[in-house]
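Listed below are the structures to be examined.
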Structure P
Amino acid sequence: MQGKPTIKDIAKALNIHHTTVSRALRGDSRIKEETCKKVKAYAASIGYVVDQNAVNLRNKTINNIAVIVPNISHNIFSSFIGLITEMADKEGLTVSVFQSKEQFDLEAKVIKTIVRHRVGGVIASVSNETQNGKHFEPLKKFGIPLVFFDRVCEDMSVSKVLVNNYEGAGKAVDYLIEKGYRRIAHLTGRQSINVFRDRHKGYLDGIDRAGLTYRASVSIEKDFEIFDGENAIQNLWNQKEKPDAIFSDSFILSAGVIKQCRQLGIHLPDELGMLTITNDPFSNLILPHQTVMEQPLAELAASSFDLLMKAMKGEQANVHSETRYHAFRMIERDSVRTL
């Protein structure tokens, strides 16, 4: 026998119809148990493997889902992918992973690729350049369920899973104020992205609630880099009125701040407190150990997967979208002290 063994090869060798072989391999009750055992034993002996794609095509089922993230190197997204993959495996699903690299054009190309290859559903977090969800519309046209998580297109009526960024940022500011800080600066991202816009509003409202006059924000318009944090603290420290605390939307930015503080001779946390939104495990290794607002990744992944499964099984059409919110968890460490 040459090439990959087929059902017809098994049928020919056992002198039975190929339909009978197919049913026997599936354990169809219409086939005698003795015949099923004989077919399966022979199939195993010649290394026959079920062509799952062909089975799915016949049954009109698709056992693959896609996950689109802005940058796979960021801990939140790589960890999220790992959690989704584990849940998908338990459901007999495979996961195709795509990254937009924070580029709208690449994100749009990914959507076209997904439509061509007909996945069962999509979980997505949008790029830094994405302004609206128009390029996601083909998914709806072809009946492919979509769930957004973290960074979302607010103009699309599909299910979304979010951390309550406004509330979390407000709690972070309240915490710093309770510790005695009065000049809190915010390092954030492009304000067209819901995540950063909501955090910045939470920061500003927290400052207003406390009746403080100092407010300083640095908005990074592209993907975060270490040097962005270095430049931010350099510029802030050159001001006449310097911050006494940094509230950062990214561990990458915080790492840059810490690096530059060492260059400038700024002692942390004695001269500058720091609180970061992150799930990065290095936040507990870098000195001083970082006080963080931790994103609930397990809950984000579980909700995203649950909503996608409901949509794929027809339990929830995209016209009946659902938005789920989850809360940050504060982890107190050494980068914030009581003044």
Structure Q
Amino acid sequence: MKPTVHDIARSAGVSLATVDRVLNGRPGVRRITQEKVEEAIAVLGYVRDVAAANLAKGRTYAFTFVLPENDNSFMIGLREEVEQAVGRSGAERTRIRVVDVPPFDGQALSTMLEGVLAERPDGVAFVAVESSDVQAAVARLREAGIAVVTLVSDLPGSQRHHFAGIDNHAAGRTAANLLGRFLSGRDGRVAMVAGSMLVRDHRERLEGFLSVLSEDFPRLAILPVIEARDDPAIAEELVTGLFRRYPDVIGLYSLGAGNRGILKAVRSLPEARRPVIIAHELTRSTRAALADGVVDAVLNQDAGHEVRSAIRVLKAKADGLPVIAAQERIRIDIFLKDNLP
């Protein structure tokens, strides 16, 4: 049974009126009381039924999702989640349009955001690329009163309203701890494969990974990061070449996508030469590799949660309502061979 506002009030020890004030961002609530209500929301897993409220108001929200068009399993899955949201548009009082941009192309993304601005939707969500042009386009969207959410990869320092994604620095640190423990004191080289350092999520994962590896596992020699543009064919070629140059690679961190190509290169090695691998995103290929023992651990983010969160935040911002931080936090799941869902 879904938790209700009555459950929140009971858990926090406050009145229904206080819960309502917190949920709607109205004044008259002490900070300590607000924190109690927010904690109860997080513990109970309460999700506000914005759709019901919007149905009563008769409002339909126009949102645009700008997604990179590339052949990697996670982005394909993210797009499928957005398409599912399109299928729920009637019930959720939304009108969602999906537009494509080339991956890792700041100029193309900023141009697309300018085009979105001309259409004046209620909100826009996009996978960010770090670029001054993109920052400027976000500022113009905000000036026009359009809600802005970054999705999966953030654009800190911009005027976006919210980031729907995991703590990527923590993800990188987690990957390093797993890799270091799995290698158990062995000496050798560690390789890293990213999509592009132009996206914040990959850069933050790399920073977190390197900070833990250098501090806690100094015996491991770290190779320069490879940028494979999240393209399986490019990843396979680059990783195959890396194994030829460095036969003593004992660990590999795939901090982006392109895992199909990486796994193809690893499977071509004799079993005794295969490195410990930590990868991101539980897809069909990484799931199979976990089950086969080719991959040792996968860090996963729930693309469906990220899309639903983005839509909730866009609605709240369009209505001038506060965002409930505990409700929108995206967790990092760790999967091993033994706990595959």
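Observations, loosely collected:
- Identity of the structure behind 21.5 (criterion: Kirkwood radius over Cα pairs in Å, calculated), options P, Q: Q
- Structures P, Q were shown, and distance in nm of label points 7 Å out along Cα→Cβ at positions 109 and 229 at 3.1 was computed from P.
- In terms of distance in nm of label points 7 Å out along Cα→Cβ at positions 181 and 309, the structure with the greatest value among P, Q is P.
- If you line up P, Q by distance in nm of label points 7 Å out along Cα→Cβ at positions 125 and 189, the top spot, with the largest value, goes to Q.
Throughout, read-outs are computed from the coordinates displayed, never taken from laboratory work. These figures come from a predicted structure and were not determined experimentally. Cβ atoms are built from the backbone, for glycine too; each structure is taken alone.
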